[in-house]
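Undergrad: Each structure below is given as structure tokens.
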Structure 1
Amino acid sequence: MSLLQTQLQQSFGFSSFREGQEEVITRLLDGKSVLAVFPTGGGKSLCYQLPSILLEGLTLVISPLIALMKDQLDFLVSKGVPAARLDSTLTREENQKLFDDLYAGTLKLLYISPERLGNERFLKAIARQRISLLAIDEAHCISEWGHNFRPDYLKIARLAKQLKVERTLTLTATATPEVATDIRKAFDIATNDYIHTGFYRPNLQLSVLPVADDDRKKILLARIKKRAPGSTIVYVTLQRTAEEVAAYLVKHGLPATAYHAGLKSEDRTAIQDAFMMSKETIIVATIAFGMGVDKADIRHVYHYNLPKGLESYSQEIGRAGRDGEPSVCEMLASADDAITLENFSYGDTPEAETIAVFTRYVFAAEETFDVSEIQLSNQFDVRPLVVKTLLTYLELDGYLASTGPFYAEYKFQCLKPAAEIMGRFSGERADFLQAMFEHARKGKLWYALDTVAASQAIGQPRDRIVTALGYLEEQGDMLVKVAGVRQGYRRLKMPDNVEALIVSLNERFQKREANDIGRIRQVLSFAQHDGCLTQYLLAYFGEQLAPCGHCCWCLGKPPAPLKPCNLAGFDAQDETRIQTLIAEDREALGSPRQLARFLCGITSPATTRAKLRKHAMFAVYDNFQFKQVLHFVNAQIKLRSTL
């Protein structure tokens with residue numbers, strides 16, 4: 001038995017490695033950075049858990065799923081691995097112990113979310129540690145052309161260099177060849193250190209059944225009742241669909257529950273916990289469900305609506321049959337679903353004029369400046385993700401350099417009398433603390449301190465103020481909270497041609513939109529493919545396979561062509577309704593694109609702020625194509641201007 005196998009058995013109680021795990025771990029222990037692409041449920045987490053025991057220093061794990069990793073953390077702690085996760089659910093005592101263990105060097109593995117990298121106090125703390133391994137889960141988020149691009153991920157590679165990380169492990173279950181190349185390039189991973197075990201799951205039976213929208217509930221009910229009971233996930237696109245379908249199944253005697261992001265956090269947790277314990281529960285869920293769920297005996301995964309791409313589809317069906325037993329993954333396919341999916345993509349693309357105004361705003365700022373992404377989101381009426389993406393593009397093109405995130409306001413509550421705290425200091429340090437306290441605004445329980453304004457007023461570096469607050473918190477003198485996160489930037493150069501840059505940025509967003517639409521069309525192609533479905537799916541991810549022998553096509557039940565989208569038209573009544581809406585002259589609906597988004601049921605910061613979701617016209621055309629609605633709205637605006 002090898003040293004690694006012995007460690008695997010002693011520390012984790014496993015008798016053998018899964019495919020690819022030992023190869024990844026060996027390369028990491030040899031000091032190499034690795035990209036590991038394993039199928040969902042393929043055992044990616046062990047690839048950093050075991051090295052964390054054997055390597056000197058800290059293993060830092062970045063994952064957007066940190067809130068769902070309680071079971072994984074409990075397992076590690078039960079095996080004697082000094083592991084923790086840092087999130088907002090920790091009590092003050094738990095938070096204090098975590099940092100005590102971190103500074104003492106006894107903490108071996110720490111989970112954080114990508115957003116934690118925006119916390120300057122955390123970055124100051126982690127910079128003092130030896131990070132032997134940085135593991136990045138859901139690494140496909142780094143690719144600008146991937147299905148789940150997150151601008152924050154692009155900055156991880158640069159941060160890894162700043163923190164002198166000794167090796168990195170990037171992990172994903174959904175990397176196309178192009179996305180894998182992006183990941184390797186960002187983290188300097190050699191071609192030979194790309195470990196791909198394959199996506200093929202022989203126990204998953206893929207099936208596509210074309211349906212008419214009106215018949216879908218009845219067909220789903222019939223399919224579930226026809227098959228043996230078992231843990232089931234039914235994926236839908238919209239929250240209201242989750243509620244409607246779950247209620248329909250319950251009405252017909254099935255144990256179904258809706259799950260979506262609109263539920264309270266405690267309700268979502270209770271639903272997930274009940275699902276984990278049951279062998280027959282049916283969860284009707286948006287894509288908010290499933291991330292981090294490690295349930296081995298999910299027997300059925302239905303796609304009531306089309307998934308937004310084959311990457312998403314692969315992730316979602318990958319939650320079935322992790323115990324190796326046969327499991328059914330069936331898509332109830334209707335081309336009408338593509339309208340909703342495409343509308344979300346079209347609706348998220350910023351207007352050319354918005355990009356122009358935003359870009360001029362950035363270059364009109366001082367050479368060193370800071371922004372609130374939330375404020376800019378509200379100011380320009382785009383999602384915060386669009387703001388992040390625009391700023392990231394300007395960074396990537398060499399116009400801006402990030403100087404790091406910081407919190408404009410700190411709040412603190414003294415746990416000891418101020419005189420007792422001050423009594424431990426003398427001379428210049430006492431004068432500094434006295435001045436800092438004098439510039440804090442006293443509330444009922446908490447003091448509020450604008451660190452930027454205080455720095456300028458007392459003539460001390462802002463870093464010193466932040467460090468002092470952190471020190472007093474560590475000493476148990478006060479509780480500290482932060483608010484108003486801002487991102488600092490330094491302008492490196494001005495564009496030679498601002499208009500050309502604006503055109504380039506607009507083209508970039510148009511390309512992203514085209515990529516998103518292309519993914520939806522790929523799903524439609526998959527759903528009508530006259531051939532082995534498993535073979536088609538694997539080819540998308542760059543893997544070759546002979547016909548699987550167990551998908552619906554291989555079993556002699558090929559998918560039929562889908563009926564074309566049911567495209568509705570506009571009439572005189574629609575003209576009157578939209579003219580009436582335009583006449584309301586609402587600021588949140590001031591542009592044609594804002595109006596079209598609203599009519600298609602796509603919220604924005606402005607419509608949310610104006611509480612327009614309950615307006616009678618919200619989402620009345622959610623079954624229309626976005627571009628069709630936008631064209632009609634433009635025509636109505638022109639018509640109104642001639643009257």
Structure 2
Amino acid sequence: MCTEPEERTIEHEFEGDYRPANPANPFAHLDPANVRVEAADLSYLVQLADALNTTLDLQTLLNRTSELVRQIIPYRIFAILLLNERTRELRMRFQIGHTPEVQRMRIPVGKGVAGEVAQTRQSLLINDVSLAKNYIAANPDVRSEVALPLIAKNRLIGVMDIESEEVNYFRPEHLHLLTLTASRIAQAIENARLYTRVSRQAETLQVLNEIATELTSILDLDPLLDRVGQLLRRLIDYQMFSIMLLDEKGETLITRYAWRFGYAHAPMRRIPVTSGLVGAAVREWRPINVPDVNKDQRYLPMNPETRSELIVPLFHKGRVIGVLDLEHTRPNFFNDEHQRMLTTLAAQIAIAIENARLYQAVRRQERQLERDIAMAREVQLRLLPSKAPETKNGELGSRFLPARTIGGDLYDFVEYDENRTAIVLGDVSGKAAPAALFAALVSGVMRSAALQKPLPAEMLAQLNESLQERRLESQYVVMLFALWDGETRTLHVANSGAVQPTVCRGSSSEVVQAEGFPLGLFPGATYDEIKVKVDPGDLILFISDGITDAENAQGEQYGQERLQTFLCSQRKKSADEIAEAILEDVGRFQGERDRFDDETIIVLRVK
């Protein structure tokens with residue numbers, strides 16, 4: 001075994017207080033042969049420095065090194081093996097002349113010539129490999145070999161190995177030059193590897209950012225999990241992958257997504273958190289990286305091809321919601337960098353999963369609410385009269401259009417006897433479901449009170465007291481209650497804050513001045529009752545404020561004046577046609593602007 005010769009540099013030659021004996025020729029005392037050798041060394045080192053300092057790409061660096069070495073040693077078989085510190089194995093990072101089988105070999109430290117050099121950190125020159133006890137006969141044609149350690153900052157990073165098919169091919173001067181090469185290439189390799197790691201980390205961070213951004217935009221759980229599996233392959237070349245989520249009790253992990261050798265599948269596996277490697281990751285609240293699952297008693301043999309496995313728990317708001325499980329057929333596949341990347345990404349995945357779950361829950365609630373609202377609308381429509389009744393010497397027509405799916409307006413017709421019919425129109429405070437429920441309550445109370453056939457003012461007073469007993473905060477109703485007497489063609493009107501009725505006689509119209517307090521606000525309230533005498537051909541219009549308050553795109557209201565003019569222009573039509581015409585005219589006035597209030601119309605046409 002050869003020992004590493006002392007490295008000589010220009011500084012060594014001139015260090016100290018040197019004074020030449022012959023100032024005219026300061027190199028006269030030196031041996032010309034030694035000067036030529038050192039000049040050749042210096043020239044070689046300059047070339048080597050140029051080759052190493054002009055690139056940070058590892059593959060380019062190793063290729064240039066091999067070309068420089070070939071200039072001094074015409075080899076046919078060359079390799080640079082780098083050390084995996086975690087597995088303590090050497091793997092060929094660059095080679096010339098080796099077969100693919102040899103290239104794929106993993107050489108443990110201490111085994112073979114390269115392994116012995118890695119272990120002893122000393123160069124070896126073997127003139128006849130058949131006499132070497134530690135030689136691995138990977139190539140039967142090899143006869144001699146030289147191997148040198150690659151050491152950077154006192155840390156072994158690999159081995160440079162050259163083989164020949166001739167016995168005694170390598171000479172001491174070869175070893176000398178290779179030693180110069182090895183001492184410098186080691187640091188260059190480390191610099192290139194550092195640059196590669198930094199570049200890879202920058203790319204990884206960019207990919208992580210892209211993944212995190214994309215995941216937050218997917219709100220359906222199954223497509224989200226599938227996308228996680230696809231994006232994760234940009235970072236880690238796994239062969240098997242699954243996402244398991246905890247059940248509601250937090251006792252069982254259930255597979256929600258699985259990927260095997262290029263194909264997605266979803267076996268519904270259920271694993272208690274008390275067993276398996278995945279269960280251990282949940283119980284211990286930490287990633288678990290198993291180099292060889294066959295040597296871990298916790299492993300549950302789900303995939304017979306699996307040799308290494310990496311499990312990372314998914315945390316959200318201080319609790320584990322599931323795990324990411326990666327598997328590979330090769331032992332020791334997953335490293336610390338894989339674990340760091342997956343742990344970083346797991347936080348974003350957990351948030352995306354919880355967002356998707358929340359979205360699904362909201363969607364379920366929305367669908368349930370839509371069904372409830374549809375049912376409420378059906379109930380509300382059934383509470384409203386399906387058609388206006390026939391009444392003596394009068395013709396009734398009505399229209400109702402809620403601002404939303406269900407509304408807060410109510411109207412009804414109650415037949416007292418063959419001559420008298422009550423006309424009811426109310427508007428509950430608020431909108432949508434709460435208003436509709438309160439309107440149903442008011443309608444029920446009114447229907448119950450109508451059995452006694454009270455006059456309009458009495459009816460409003462009774463309703464007000466009944467609502468006082470069932471008082472709801474901030475809930476009230478304005479109502480117009482009119483009693484039509486067809487025998488005398490007389491209308492008795494009482495109002496509790498609703499829009500006042502309009503009477504059209506010929507081409508003129510007037511408003512019935514009936515007023516009063518809203519129902520449900522003030523106990524003991526009393527109401528006035530106005531008697532209106534009409535003639536055949538007259539029109540009486542009852543509306544909710546959604547008609548007169550309707551606005552167009554310019555913010556103008558439909559208004560009472562426009563309504564009265566339009567009403568009288570329609571007096572030759574039937575009551576139903578007049579109600580429909582008013583609703584259409586209001587719609588034309590509003591244009592594309594959304595309705596903000598319910599719109600209810602009742603028309604009484606006197607025969």
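Undergrad: For the read-out Cα Rg over 2.2 N^0.38 Å, a value of 1.87 was computed from one structure; give its label from 1, 2.
TA: Details: 1: 1.05; 2: 1.87.
This figure was derived from 2.
Undergrad: Also, quick follow-up: For which of the structures 1, 2 does the calculation of relative contact order in percent (Cα under 8 Å, 6 or more apart) return 8?
TA: Of the structures listed, the value fits 2.
Undergrad: Quick check for you: by distance in nm of label points 7 Å out along Cα→Cβ at positions 191 and 463, which of 1, 2 is greatest? List each step's numbers first, then the result.
TA: Numbers: 1: 4.3; 2: 9.3.
Looking at the calculated values, the largest one is 2.
Undergrad: Distance in nm of label points 7 Å out along Cα→Cβ at positions 111 and 311 was computed and gave 2.3; which structure, 1, 2, did it come from?
TA: So the calculation was done on 1.
Undergrad: Quick check on the output: 22.2 is mean count of other Cβ atoms within 10 Å over residues 159-166, derived from one of 1, 2. Which one produced it?
TA: The value was obtained from structure 2.
Undergrad: Next up: Say we calculate distance in nm of label points 7 Å out along Cα→Cβ at positions 103 and 439 for every structure; which of 1, 2 gives the highest result? Each step should come with its number before you reach the end.
TA: Details: 1: 2.5; 2: 8.0.
Answer by largest value of distance in nm of label points 7 Å out along Cα→Cβ at positions 103 and 439: 2.
Undergrad: Tell me which structure, out of 1, 2, gives -0.69, -1.01, -1.31 once log10 I(q)/I(0) by the Debye sum over Cα atoms at q = 0.12, 0.18, 0.23 Å⁻¹, for residues 263-390 alone is calculated. Could the numbers behind the result be given before it?
TA: Numbers: 1: -0.69, -1.01, -1.31; 2: -0.60, -1.03, -1.37.
Here the read-out was taken from 1.
Undergrad: Further, regarding this structure: Match the computed value 16.0 of mean count of other Cβ atoms within 10 Å over residues 151-158 to one of the structures 1, 2, and report its label.
TA: Clearly, the read-out refers to 2.
Undergrad: Consider the structures 1, 2: one of them gives 25.4 for mean count of other Cβ atoms within 10 Å over residues 135-142 as calculated from the coordinates. Say which. Mind dumping the intermediate values first?
TA: Numbers: 1: 25.4; 2: 13.6.
Corresponding structure: 1.
Undergrad: Determine which structure produced the value 7.4 for distance in nm of label points 7 Å out along Cα→Cβ at positions 239 and 399, calculated from the coordinates; the candidates are 1, 2.
TA: Among 1, 2, the structure yielding 7.4 for distance in nm of label points 7 Å out along Cα→Cβ at positions 239 and 399 is 2.
Values quoted throughout were computed directly from the atomic coordinates according to the rules given, and no laboratory measurement underlies them. None of these values were measured; they are calculated from a predicted model. Cβ atoms are built from the backbone, for glycine too; each structure is taken alone.
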